[in-house]
Structure I
Amino acid sequence: MQLNRSISYTSSWKYTFFIGLILALGLAFVLVFLQPFDTYSNKMPYKELKLSGYSICVLIPVLILHVFEEFWFKKNKRKWFLINEIVSLSLGFVFICIVCYVYNYTVVNDVIFNFDDFYDWLISFALPFVPIFIPIWVYLRYRLCKVTIPSKIKPSSKLIVIKGTNSNEVIEFQSSSFVMAKSQANYVDVYILNKNGELEKHILRNTLSALISQIPRASQVHRSFLINTDYVRNLQGNTRKGAVILNYVSGVIPVSPKHFTALKIHLQNNPKTSK
């Protein structure tokens with residue numbers, strides 16, 4: 001599993017609220033109408049209303065989590081990786097469990113709150129929801145998320161150093177000199193401009209997922225290609241079959257459907273980025 005693989009991200013607050021609402025209503029439906037864990041035998045007052053309140057315990061944490069996701073997303077130069085998604089979902093689920101536990105104590109059971117039984121409650125009541133709750137959450141985020149390509153990045157004089165897994169594989173270059181990278185089996189072809197403005201090809205034993213986190217101007221447009229959008233000459237085709245043409249590079253580079261839309265929007269918003 002390539003944990004540093006670039007993936008799409010749910011940046012929209014509207015979609016985040018919608019996802020949280022669907023999860024919240026789904027949990028409320030299960031608790032009120034299906035009444036698992038012998039809830040049907042409990043004769044507490046206002047039972048349906050109290051059980052419906054668990055929906056708030058889902059919606060609020062999802063929205064709060066998105067605040068930290070946005071901070072993390074911007075810190076990553078508006079790139080989102082698989083490891084970010086895994087950590088975010090894991091912490092989000094734990095956060096939801098804690099809020100539900102507090103709600104269960106203070107509202108549903110109306111007793112003095114403590115964390116003494118949290119572990120047993122987590123095993124008995126929270127974990128059984130994982131096979132249903134998490135896949136739906138993942139699916140909704142996947143369906144409603146979109147790829148974003150950062151706007152023009154501020155110039156930096158700092159040299160980028162990329163190392164391959166072999167000890168003698170090292171290349172250094174300015175971020176603005178990066179043109180594209182292409183993965184081939186266990187190797188990556190990195191194309192950069194030298195001091196004379198000529199395109200150079202460097203072969204490293206590495207992965208695209210390792211490169212994209214190290215090169216600020218690298219944007220993934222296909223599972224096998226990274227490009228610097230500053231060198232885009234033309235975007236061809238449509239979301240079903242798209243391709244991009246770069247300056248200094250012969251031939252066309254395929255663009256996947258989700259990346260095509262993101263690249264098109266980026267080029268429209270940054271019409272003077274081409275070199």
Structure II
Amino acid sequence: MNFSLDQLTAFVMAVEHGSFKLAAVKLGKHATTVSQQVAALEIDIGLPLFDRKVRKLLLTEQGRNLYQYARSVLTEASRFSDKIDSLCANQPTDFRLAIGTTIRDRQLIRCAKAVVSAFPTINLQILSGDPHQIIEWVKKEEADMGVISTLFQHYPGLTAVPLFNFQLVQIAPPAWVGSDRMISEDKARILPQIVYQHISVSENLQGHILSNHHYTAQNLADLIEMVSLGLGWAIVPRYQVDNHLEQGDVVEFSSIGSKTVNWYAELLYRAETQLNPAMALFIKEALTLSDR
């Protein structure tokens with residue numbers, strides 16, 4: 001069976017605009033040309049696609065059934081053409097981005113969206129993990145780039161780009177905190193603390209563990225659930241728990257003499273990597289993100 005993309009385009013435009021004349025205007029062709037292309041398609045497939053009335057163009061049942069398939073063929077053909085163009089232009093074909101579960105937010109995903117908008121045929125893959133996992137993925141070339149909460153250390157073989165700062169806040173179950181929103185340091189040491197697993201195994205982050213007894217959680221969602229259920233208190237990025245604080249799931253508290261603490265996010269990629277346009281664009285977008 002022979003049919004052309006031009007014929008399918010004429011058919012789809014006629015369906016979507018309701019007439020050969022309007023379809024022709026959209027395509028920049030004469031109405032007779034569009035009509036002839038649709039007629040030729042009907043001959044080639046052996047099925048009537050329209051009932052042609054004097055002032056009206058009506059889809060037949062066969063035309064209605066074939067419309068979505070024709071539209072899908074044109075969509076894929078357009079993608080095929082775009083892919084050819086991107087390969088000819090040596091544009092990147094894949095972008096694998098790993099984002100730490102402790103700092104993942106909508107704005108980082110928007111940066112990835114900017115890459116897809118600039119390179120529509122690119123294959124985007126978003127990975128999630130803790131900082132140690134992400135460092136290994138980048139080193140092993142399982143991810144092109146990673147965004148993590150800083151470990152305050154040097155990363156051999158990797159280039160680190162500081163991104164946004166974020167404020168840390170102490171949270172606890174509502175039942176543990178009075179109206180003054182205070183818990184003494186001595187009491188905090190007695191109460192269980194919930195920490196991220198990567199912090200519990202990082203020697204230079206042990207100062208982040210203040211309690212005499214602690215539990216660990218792999219990701220932020222589990223950590224917040226554990227706090228809300230009364231298993232312990234925790235130190236987390238404020239911007240990640242604003243909604244939970246507003247809803248009363250958890251409560252912010254302070255200790256006498258405690259100070260505001262800020263950490264920051266870092267973007268990592270292999271030191272020997274020559275940045276391709278997709279990676280360069282993501283870095284450019286990520287560097288515009290404001291502090292939290």
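Every number in this text was worked out from the coordinates using simple rules, so none of it is lab data. Every value quoted in this text rests on a predicted model; they were computed, and no experiment measured them.
Sorting I, II by relative contact order in percent (Cα under 8 Å, 6 or more apart) from high to low puts II first, with the largest value. Looking at percent of Cα pairs over 36 Å apart over structures I, II, structure II comes out largest.
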